[in-house]
Structure I
Amino acid sequence: MAAYQDSSARDGDSNSGPETIEKVVHINRCAKVVKGGRRFSFSALVVSGDQQGRVGCGFGKANEVADAIRKGSEASRRNMESVKILGSTIPHEVIGEHGGGRILLRPAAPGTGIIAGGGARAVLEAAGVRDVIGKSFGSSNHANVVKATLAALGVLRMPDEILRARGKTVKERKAL
């Protein structure tokens, strides 16, 4: 996995907002056999985020690795969504599913770090989550794990939202 930074953030633009980091999760090489030999094409799965609660993933395909990464990073920046983060962890335990991939994310105590592998780690780092425990079940396909992690982060709700849905207030919660 390699981390790439947005070129506008590198140039020192003060109005560019938060710095976007990009992580290449997986590069796949595909070979097409033609008359003269093999033609290779590449696909890249890229995750980008501002480490402040916005994260997205993109998939780019091209005949060169660099072009595939560039296309994937552009797609991931276009697909960025907001994620609910409580301090340095997530508000509650959640399971995300996409295709055959399932992932369980649990909040962790400060200082635990990100205990997750592969695509899930890249998504959580890009989102800005620093303390979480993750376990992947089912498919180990990189794209499915990344999209399952994004699905899990997308359904998170803050404690205040849950209390409002139950018809309670924050004041009542503190009394309990």
Structure II
Amino acid sequence: MKVKFLKSGVKPEEYPFPYQPEVAVVGRSNAGKSSFINALVKQKIAKVSQTPGKTRLLNFFDLDDKLYMVDMPGYGFATGNRREVEFWRTMIETYLKERKTLKGVLLIMDIRRDWDEEEEMLAEWFAHNDIKWALILNKTDKLSRSQMLNKKNAIQKKLGVPVYALSSAKKTGFDEVKTLLFKEWIK
């Protein structure tokens, strides 16, 4: 897969020209969003930090001249004063509401975490704004196979949206996600 970093942006006038479909990647600061992107494209293109919450801008990547993938700031552990946090929220909401080429959002979640009120608020916000989304349960290598399946099945039953379980560290479970992205969302 041919991948390149395009640019970072904050406001719509800073986004790349919208000639390709886009998928946004969102999740907690420590869910492994950048690791997910790197494992998906089999390259180290998104910066991975040992300190959660380092992503502060919308980072746009071009995948095979077919799709833009947008790495978004995380929530949860990201530190900042009240003004910074409000700025990030406004930046993300503006992008999600106004970007006409957005085809869907991948919500990355550490499989060891419970579905929480922050994830529930995101799911409700996506539904309210008619945004397609799917849940990616990351870090499955941290659980046994039966624990992973039980967790995935319980969450999928509750949500009613596509749920994928994978390991960015071991680079397993990505085929279904690629099918979702390249054959369903951007056909």
Structure III
Amino acid sequence: MTVYKLISTEDYPALMIDGILMHCIKLTSPKKDAENKVQILGIKKGRVLDICTGLGYTAIAASHVADEVVTVEKDENVIEIAKNNKYSAELFGNKKIKLITSNAYDEIEKFDDECFDYIIHDPPTVSRAGELYGEKFYKNLYRILKPGGKLFHYVSKPGSKYRNKSVEKGVINRLRNVGFDVKFHEKVSGVVCVKHL
């Protein structure tokens, strides 16, 4: 049985699933972290794909500057928690946000080529969602992003290991293999990628 819990922080509550924190709260907060991801990508308009909605903080932050945000979350329990979290209210009341309850691995196949200006990919750990770290999924990210578009890919804990392999190194190598120009970003745990024109 999966255990879900909300943890108080300095601003928005953070979600914990089976004892694993789903938000960054060390030296930041859920609200600041969501705003940082949007700022790092330089989103000012356009169409954004937010993968792994969670409580919707990133989709909400992106909707304040983008023209449209499509966000995908497979866990219906998380969506129910978001519905009862006042800080997630905009996820359901904002006409700029389209929430899809589905597995992102399958859903991404349905999107047209070059239909997003930005992608924010915020998966759980590799052990919980390894398919969202694979080259096949990354090829689809590349396919649906417009030329010149940017991707932010969250990677938990810089320096973390999974089965004695560097998670970041594997992510960066696979993203480069599918064509992205990749840079690690210290301000938030993750990599920023550009699809060349």
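Please treat every number below as a calculation from the coordinates, not as lab data. Because the structure is a prediction, the values reported are computed rather than measured. Cβ atoms are built from the backbone, for glycine too; each structure is taken alone.
Consider the structures I, II, III: one of them gives 72 for volume of the Cα convex hull per residue in Å³, for residues 33-104 alone as calculated from the coordinates. Say which.
Derived from the structure labelled III.
Determine which structure produced the value 0.8 for distance in nm of label points 7 Å out along Cα→Cβ at positions 129 and 153, calculated from the coordinates; the candidates are I, II, III. Display every interim value, and only then the final one.
Working: I: 0.8; II: 3.4; III: 1.4.
The read-out was computed on structure I.
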